[in-house]
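Next up, some structures in structure tokens.
Just so you know, all these numbers are worked out from the coordinates, no wet-lab data involved. Keep in mind that this is a model prediction, so the values were computed, not measured. Cβ atoms are built from the backbone, for glycine too; each structure is taken alone.
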Structure 1
Amino acid sequence: MQEAAMSTAGKAVSQKTTFSRTCSVTTNIRAKPEVIWGLLTNAADMPKWNSTIISVEGSIKPGETIKLKSVSNPKRIFNLKIAEFNPPTKLVWGDGTAPMFKGVRTYTLTAKPDGTTDFNMTEVISGILLLMIGGSLPDFKPTFEQYAADLKREAEKS
């Protein structure tokens, strides 16, 4: 699987192959990783600052499953298993089962010497069902850009 090109300044990039789609966004946030981590892992408050999310039920903790409803697909509830939880640097969740269809989203926080944090969010959707439904999937770039902008705005309030 090929990696998506690195995005900069909050602009999302995407890449498509036969059996996968990758979308990624990176932005620098004037806040420490712990502040951003707190926002990313507080499910109850997420819809208050994140305009791309309608609701999140459950706890964002190791091994837990959350139920997320997004603005981009309000009729679907995503059941997302927390696969990796490394405060305050990396969070991974996903749904589906390989090789049929699987979506994995990775959040990475990298502290910078100047006290800011580079935030990266990358989602990889893969599987053989992508051949049949790939054309019906929306362009995730606008949603990723909005998510990063919302997170940046909220984190920089602190």
Structure 2
Amino acid sequence: MVALTVNGTRHEPTSPDDTPLLSVLRGPLGLSGPRFGCGLGMCGACLVLVDGRPMTSCDTPLWSVDGTAVTTVEGLATDGAPHPLQQAFLDEQAAQCGYCTSGILIRAAALLDENPNPDEDAVVAALDENLCRCGVQRRVVRAVLRAAAGGQR
């Protein structure tokens, strides 16, 4: 049986071991942050952190995350307070339709964990694999830079 910790809570899902992680997160665990986009791990809408690293959950079988810690966009917040990135996205109005936003937030959180003070080029490069069609990419970059600066602009 697979066991994993999701957003700080241990779970032992009864889904078959080859079930995509995204299906378990959205189904039995009831999390709506990670989204189904392409189903091929190429758009970034389903990103989660697995032991601190961004990973697509639509093409990740449940068995492969046995014993890991998974963080979804819901798990970025602390005690009901938004993560600095989430607050910066609100402040910069960096979401339009919002479909891709959770994946972008996850990848940006991983970037800031690795590089707490990225420049604009580093942010653009880190988010390059996340697809967004709304045209808010400039706002997204500003939001990540704002969060890196401690909320100051």
Computing P(r) over Cα pairs in 10 Å bins from 0, in percent, for residues 46-133 alone for each of 1, 2, the value 16, 49, 30, 4 comes from structure 2
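The value -9000 for helix-only ellipticity at 222 nm (-39500 (n - 2.57) for each DSSP H run of 4 or more, over all residues; to 500) was derived from one model only; which of 1, 2 is it?
Details: 1: -5000; 2: -9000.
Considering all the candidates, the number was obtained from 2.
Can you spot which of 1, 2 the value 1.00 was calculated from, given it is FRET efficiency 1/(1 + (r/R0)^6) of positions 54 and 110 (r between Cβ atoms, R0 = 25 Å, to 0.05)? Please report the intermediate quantities before stating the final value.
Details: 1: 0.30; 2: 1.00.
Here the read-out was taken from 2.
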Relative contact order in percent (Cα under 8 Å, 6 or more apart) gets 24 when computed on, of labels 1, 2, structure 2
